[in-house]
Structure P
Amino acid sequence: MGLIDLFLPERLPRQVIYAGDRHAETVRLRDGRVADRSRTDGAALADDDGGDWSGVMASLRAEETGVVFNADPFIYNFFEFDKLPWQRKALRELVAWRLQKIFPEDIAAYDHRFFVLDRRRVFSILVRRALLERVEAVFSRQRAPLTCIGNSTMEILARARKAKTAPDFFLERDSASCCMVFLSRRAPIYIRKFKSGSASDTVEEIGKTVAFVRNQYNIEPRRYWLHDHQGEGAAVEALLSGGETARLSAGLGEAPHIPGSR
């Protein structure tokens, strides 16, 4: 199984494991709403040693299940060309050629997906095959069938593209892990991942990144979404209040990182 498609998930699961920063959460949906959620602290499921899945798997029901990782295991790139070929094979070869020019590791060790954003730009996502294979191996011993593996940041991005009022950027925060995604005309243009030890550090990095995007892309990022997996988003919002940005109060939802949630 490869990484779930960005905008076209194959099949929505009834329960989803969110593999976060030193914790995991199992979320069950009913009619698109969160019906139940349980947390397992200390479960570093994306670590190279595979983490401890036992506590998470013990709570699963025997029904279709998805696994969603945060941004940490993923590598994002934007490629711009003079013109994109219309044939898929030629496009795939062109993107692979550009990726090989900048990527120092063996690409064969990664699952690579890319998505055409417009006539010139492509969005590329890499994740280690070993991580996907570990997840499949864990589920091969369970009664719960694995139907998709996804990425929480991309789930939020898909929601932003469809929102009635789209944000100019959003921040996903999970303990020390932060990921900022900037959009222009609802398409992603820049992504930055960084580590932050406190709310004040996070706000400082947000300011630096907003300033960089404003100067580099000649846009004004003002409206934002903030999703904090640790429930500490209020501290960041309080420090941001009164500045040049404003938090959007609608459109994000209760569990935007979970596929199929409203």
Structure Q
Amino acid sequence: MVKLSSWGSVAQKKTEEKEVAQKATTLQFQKLTPEMAVKKLKVGVHGMQKTGKTRFWMSAAKNNGPVYAIITEPGVKPLARLFPDQEIYFVEVYEPDYGGLFEVEATKTLANIDQAVRMIRQKALEDPKSVGVVVVDSVTDVWKWVQEWMKSEVLKIDKTARVKQQWDWGHANNKYQNIIMQLISLPCHVVLTAQDRDEYVSAGQTSGGTEPRWQSQTPYWVDVVIKTTKVKDKAGGVHYMAEIEDCRHPDANNKPIAGEQSENFDFEQLVDKLKPAQ
């Protein structure tokens, strides 16, 4: 082991003190106050196809400022007539691989997502009022594309091949987390949607229920997790239901709201439910 001279020790100490001083000028402690609770909600919404996930996040445009959505799947344009006077901006990031047979070009698609995230972050940080809500619809596709990118670009294997080493998943996990965290950290509402699939309890056997297809840490990064379903009654009528599966926030009376169900639930109803009592 090489020992530092006394002069070297002093110099190193001064360098460390300077770094600490520099960080102290950029980091700031905030006082936690009750009104912070529902100002900027981070919400995860999952469900089977056509159960109201897109309608939910589009409803956030009513009273929360402009919505900026990163779109990975069709479904926005047909709903435009439901929100004719709202500021909803979207970008479709899907990039096809014309060299394959109905394939996605994962690396180029992720580059589109990266560019969209950068544009949203720049806009939100320069003027927080210019971005009210950020949406990713859906993170199921983002997670799938990140896995394909990892296999082709990092591990150099076919995208349909199995990942042999468990630690190799770190590449995909880190890439996905970085995308989501860059959005979650913004001073605005964030909504992440995910597609559901049948829940399997053993090989080839389902539980009868469904589960979200998103990276396993996703529900830990949001404040509220909502499951959407579509139910038909005996008369053939369709009811769009939402269940609050998990929520860090209490309601106006400081009671937990996990487990509550509502029909035609929208973003404003969620905000109102979580507002502290006046």
Structure R
Amino acid sequence: MEGFKEFFGVGGYQRQPEGWFSWQHIVFVTAFMIIMVGLSVFLGLRNKEKDFKTKNKVIAWAAIIFDALKVLEMIVCCSKEHSARPLLYLLPLFLCSMQMIALPLAAFSKGRIKESALDFVFIFGILGAVMGTYGAGQNFSCYPVLSFDNVLSVITHSLSGFASLYIAISGMTSMKTKNIWITFTILISFCVLAYIADILIPYNYMFLMGGDGTPYDIFYNLVNGNKVLYPMIVVVLFLIYESLFYLVYFLVRKHKAKKKQAA
């Protein structure tokens, strides 16, 4: 029973955190990254030549598992606090937790919404996976590696990365130019909602209020924590990343098309 309470952090963790970028942290998240990449490559290649409906089943399961784990997180956190207040800090307003909405849309919607959601997961899933595992200084500095908070966080972030790679390998991406404005609108809308939530709660969704032990601290310190410049930099970084992702994707696709024509 004591081990059970300690894993879930009931009454607070008694163990000292091993620390961000400790060997325990690196080994733990690397193991999940290997599983994530291996599964996405295996299932992606297996389903690559199959019909879209078959391909979509994997994304549907990823969406169901992801959302089920996030609901479990909410239940556990509320149970530990004996209050619904923790829900204010578990809204899907981080870059990685947006997948709680984006993955179901990618799996179960239709038309341009589905195409845009698939592209959004493809673009940001792998970034969220890396930043939320190797870059999660806010978690691994505060909680032991083998704790509910960190284990659940690594699993959900790995699921985001898995979905991103699977979409790419199985050929589910559309990356249509006519849908680009939709993916940018999704990102900007989440940023606006996160900023509003950060002010009202207050909190640090999308790390718009501070680096919180993550690599964002570099930019936070660069502008001395300026409450206007810092969140603007974070949002601009997101937009630059998305723009560069599209640019590289289109350049690679164009290069492949030229090679195919030459052959």
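Some observations on this one:
- Comparison of P, Q, R - label where volume of the Cα convex hull per residue in Å³ is highest: Q
- If Rg and Dmax of the Cα atoms in Å, for residues 158-205 alone is computed and equals 11.8, 33, the structure in P, Q, R: P
- Here helix-only ellipticity at 222 nm (-39500 (n - 2.57) for each DSSP H run of 4 or more, over all residues; to 500) was derived from just one of the structures P, Q, R, and that gives -8000; the source is P.
Any read-out appearing in this document is the output of simple, stated calculations on the displayed coordinates, not a laboratory observation. Because the structure is a prediction, the values reported are computed rather than measured.
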